[in-house]
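Below, each structure is written out as structure tokens.
The numbers here are math on the coordinates, done by the rules we state, and not lab data. The model shown is predicted, which means the values in this text are computed figures rather than measured ones. Cβ atoms are built from the backbone, for glycine too; each structure is taken alone.
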Structure I
Amino acid sequence: MSPQEFLIQVRKYTPELPPTELLSRLAYARDPQLDKQYWNDLNGDFREAVCGEIAKHIHPHDRTLIRYLLEQEIASMEVNGSVYENTLLCIDMLAQLRNVEDTFLIWEAKSSTFDSFIGVSSQALVAAGVEKTLTYLKALLVENTDQDTDIHRLIEEIELQKYTEADVEEYLQLHSLAEEV
């Protein structure tokens, strides 16, 4: 099945994730025979092709799938130690959708490895808007005492950068991928 055909099948289930038999084609899967090689992801090439298809026409109903794809990229990064173009593409797609609830997943991707911390723009963390993101995170501090350290680190990273709404708009324009959002 081509990436285009696969995406047609997957989109039948949106906004939910498709069944496991379809998701398994996208899941990070380590190949034991390639254990000592730099790139070790049996589904990485197909996942990258599907991401490329989504990026051509991003739809808000793809958000759950894009989040899943980024989770797989994070799993791959944690094993392989590097940030790949596909990781950045997934982050850019989520940033274009501007959902404040994606902040933590983008932060998880950014903070997974040294390379990702350097390679993933902090502006992606505030794609939903600087003030909106900070308000959301500060409200979470009240609700989630078990995640205090992560929330504080994330707030510190955002406040350290001193981004304006204009900076975020410029970032989103530079990283625009789709004709429709």
Structure II
Amino acid sequence: MRCVCIGYMWINKIKGLFVIILVVGNIGAGKSTYIKSLYNNLNTTETPYVVMARDAIRYMIGGGNYVFNPDLENSVWKSELDMIYNFIKLGCNIIVDEVGINKNMRQRYIKVAKNYNTKIIAIVFPRLSMKESVDRRMNNPHNTPSRVVWEKVWTKFDIQYEEVTLDEGFSQIIPLSINSIGL
């Protein structure tokens, strides 16, 4: 058995047992930054990890420019799920870089894990203030430099937030503190 350290917790890595890691946190919480480090640490194991992010698909649609088009979102969400299924079929572990802020958003990934008898882990980021989150988002505003727009996005997600529970189907929940992610 291999163990990989993330924050103050450990993820058990058993050969042949795949894992889906889902991050949970509002915009500007540090999810993508943390995932870059996590990806580098976890990809030293025998089974590769693939990071899935709908934002990456949105950049792809725009030829390198971020495009959030409500008319395309259904296809973006479907493409993400299709890609997750395809990578799991190839034997890859998955790190999902999304907000995952409510049970409905998380359920799609839990369903994949159940379909493939895969362990699913939630990494829960600290809930930051709107000011701090939007300040951080403004460092990489995805072609949307309007602070007002990001404050609306943060508020929408904050209202929808639901605590993560094992009852949803998670194998493990790893709560992170501000200190453990270096904020």
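To which of I, II does the computed value -18000 (helix-only ellipticity at 222 nm (-39500 (n - 2.57) for each DSSP H run of 4 or more, over all residues; to 500)) belong? List each step's numbers first, then the result.
Details: I: -18000; II: -12000.
This value belongs to structure I.
Quick check on the output: 2.1 is distance in nm of label points 7 Å out along Cα→Cβ at positions 101 and 157, derived from one of I, II. Which one produced it?
Numbers: I: 2.1; II: 0.6.
Derived from the structure labelled I.
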- [ ] Using relative contact order in percent (Cα under 8 Å, 6 or more apart) as the calculated read-out, with 21 as its value, let me know the right label among I, II.
- [x] I
